[in-house]
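There are structures below to look over.
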Structure 1
Amino acid sequence: MSIVLQNTDDLTSPPVHGGDVRRILQEYPDAPEPLLDLSAALNPLPWAVPDRIPLQLFHHLPDGYDELLLSACSFYQQDNLWPVNGSQQAIEVLPRLRSESVIAVPDSGYQEHAWCWKKQGHSVFRYQAEDLIGDNFYDLLSQIDVLVVINPNNPTGQLFSSERLRLCYQYLAEKGGWLIVDEAFMDILPVQIQKDAALISEVASDGLWVLRSLGKYSGLAGIRSGFVASSVNNLQLFRLQCGPWHMSAVTAWLTQQFLQDKRWHENIKTELYYCFSKQKTLLQHYFSIIGETPLFLTCQSSDVTGIQNQLAQSGIRVRAFPEQGWLRFGLLRDNSGHHRLKNTLKQKAL
């Protein structure tokens, strides 16, 4: 059976995102404080920023990013990297590197992928996860020039094997196409799962781009940091689009310190598992969980907008996906937040 791609005619304005705290406070001025913003699915146990940041970083232009790249290449076991202001910068730049093409993006996932390709004049369609998992996935690839995969997917948690993705980029590369893999939530996964799914360490083809964002994993979304990996030829073209000094010296230094903090990386997954398992147990009393990663739980609901509003009135903000009937809960930081969510769910009888 032939795969039929869905059009994106409904995508006529920039996507709405979680984490907009100012807008939330304006919409719900009477909500109790502090606001529990679970809408962005950030690490609730963020890496601790050093007390002292070298003052010269504020007074001089970035110096080539050489030291940062040494640390990043060691961390990712990949030599072909370039730093970016979060993976969002790469998502903005990549559509500029191709003439008009046919793009396939996930039907559920980070909507900036579709939006950025579409606003550059490309033909953008949506595919379903089953299209990529099934035996006829080559039918999908035959219809497109660029395939975007979010691995693991946000908000479904769907994870594709590196073996399947490797077949995809090999096929696309033969006709001058690309596979773009957004691995924004990959760093937080257990090491063995990363070995089975991640492509960051094996980039060598002109047909493959891999994006990593530190914001979700580190919990420091505000510093805007990440990396793009691809072939040497691709990265040369990419760098021209970024321009000089695209990442601040402060962000580059903080990113380097973060990557080198081995003890934090060794401990954080165990610490987060406690938060995750406790919150999953709570949510299972009220919802059916349809997707998860160590940083979020996505739940099914017949009244997504109503529940989101009820929670917001209690000072708890979650991400809603009304078309799919999903609510995505980022993780709570501590027992205080857990009790607050528990009491709210109980009182609202959701």
Structure 2
Amino acid sequence: MNAKAPTLKDIAEEVGVTPMTVSKALRDMPGVKASTRSKVLAVAEKLNYRVNVQASSLKSGRSGIIRIMVNEYRLPFYSQLIDSLSTEVIRNGLTPFLQKTGYSVESAAEAMRSPYFSGSMFDGTIAHASGITEPEIVKSGNPTVLLDDCLHNPTVSAVNWPNEMGSRAGVQHLIDRGCRNIGIVTTCPYMEVEELMKDHASNDPLRLRGARSALVDNGLPYDPEHVIRIAGMDELRGVAIAHKLADEHADFDGYMCMNDSLALGLIRGFADRGVRVPDDARVIGFDGIRTGEYSVPTLSTISVDLDQLAQIAVSQLLRQIENPDGDWRPSTTTVGFTLIERESTTMR
């Protein structure tokens, strides 16, 4: 005959505390002394206590699982984003569940329609994935926070990158370092100011808007020739466009890349063709991935505060989860950034 599984009450009686204190200690929640937490964990280990997830979920109506949905895992940016979000979810006593959509509108839509999402598998979702629309989220009625949903009047809470301000700062940095013919490497097509000022759901036009602003304010050219459009944002695309620019003898003396992976690829591609960074052209990226600290030359970047982003996103999501009928309204927050100057833009 199987022995009865130990419960929170069993642990509480042996430690001499309440079951609520045991629950908090096991979930590493605040409000429990370190000495008490140690005793609880020791007794739980001795009794071979295991959480009954199904019973806990049925009792509370929650699973304790937060879904983190992203486009992909391979880019260094996404690995750092996932790390920050997962750390914050765990810090709040919850469990992260990762899902990727592969930049597929269909996959994103299917993920939002999934019976798991409308059921009890996830308590809520934090999403940075192409193709997710606000109407789908509102229709689902499930707690959700979007990352970099750039609409002016959102119907879903969002935490955004400092797209326009960061890009403007990056271009201004190039100008301050002596660049006068700056190319903007982006997936966004060239846009006139009237188009740039419209409401955009993605960050590409916002980053282009910030770059244009810095150029125009300094009396430098902004035209189709200075917007270098590419089809993707990874290192291979950066290498390919660098080869093309070098082979065509492009005379840009500075490049603002709309993410760090592109910038690193650009530096590698230029090295293949004998174009020296920063001597022949300066390069700055956007995101602040750790890889940029170890490239040759090291990469200057607009470093986004992902830890701050994660704290705000999880806090907003928990507010929705804990107050499903509360009078809360969608909110939009833009996180901060730091311009980190490294060798790729240093004046020699």
Structure 3
Amino acid sequence: MQRNLITSLTVLTAGAAVLLAGCSAETESNEDGRERVSLNVGYIDTSINGVGVIAVANELDLWDEAGIDVNLIPFTNGPTQIQAMANGSLDIGYIGGGATWMPASGQAVIIAPNESTYGDSLIASPSSGATSPSDLKGLRVGVPDGGSGEMILSLALDAAGLTEDDIERVPLDPPSVVSAFVAGQIDVAAIFSPLSDQIMQSVPDAVVIANNRDFPETEFVGAWIASNAAVADKPDAVARFLEVWIQVNDYRTENVAETVRLASAESGTPEDQLQGQADNLKWYTSEEILADNESGLTAQRFEALEDLFVKLGRLESKVAATEFVNTELYAKAMEALR
């Protein structure tokens, strides 16, 4: 009788252990007691704003600290990340200012402004004789469709009182803008960093006739974004990503050279190329972003970009930035880190 009782207790104890182990696997918690979450995170692997964030987060082990099981996916540009969000394979990503029209049209949600860039330029060949936007009339201008190249071109034409009817627009993919300019097939390149740097290295006598700094009222703001589904269905996970991002942002603003080194090691992109990007942008501090979100300045920046996208035909009409910029999750992440 006693032997049977001991056997029964042994079986019950073993069964309970298996049951508890199963529960533990399903609700694995982080050191701070929060259940772990999973995220598919995309980034541009040649951008200091993309791979730079990923490299620092990896180096500081911030994913595990935030309780995130992360699947990191490199991309070559922003729009393809938004396409991945549409098919459900991506939760978080990074876009440059040239793709802001996509979240503004409802395809994603901006969760953190990342940078203002000064790397977009109109570069004129020495043989063109152009020294200012007013000299663009009649010239062949190479420009990629749908990005910041056409944005800087539009601003420059407006400033000179010209329209696209006054130039010979030559649509090209970004690398082809560089090769066409160097070969003398176009007179002016409307292009972004680091490709603008490549042009100046190849044609040292080329002239920058317009740059972002000439149009301070329209900042080209890149941003980290989340899929509509992620914001709706797992906002806590998105806020956890922002906890990681905020800590990375605090680090990189104080350690630019190390961020460049880590990003180069992570992606294989040359350090001088990444440093060139870092030299032509402004990273807002995390506290500045919080203050700008609260004051409405963040919304103003994105709505200024909307005006440009409406002019370019990328958007049919302008909407309030509150429809595609979520500031609440950023505030939640900041509070969690206090």
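Taking Kirkwood radius over Cα pairs in Å, for residues 200-247 alone as the criterion, the highest value among 1, 2, 3 goes to 3.
Which structure, out of 1, 2, 3, was distance in nm of label points 7 Å out along Cα→Cβ at positions 176 and 296 calculated from, if the result is 2.9? Intermediate results must be reported in sequence, preceding the final value.
Working: 1: 3.6; 2: 2.9; 3: 4.4.
Source structure: 2.
Out of 1, 2, 3, which one gives 18.5 for mean count of other Cβ atoms within 10 Å over residues 208-215 as computed from the coordinates? Here the read-out was taken from 3.
Values in this text are rule-based calculations from the coordinates and carry no lab data. What you see is a predicted model; the values in this text were computed from it and never measured. Cβ atoms are built from the backbone, for glycine too; each structure is taken alone.
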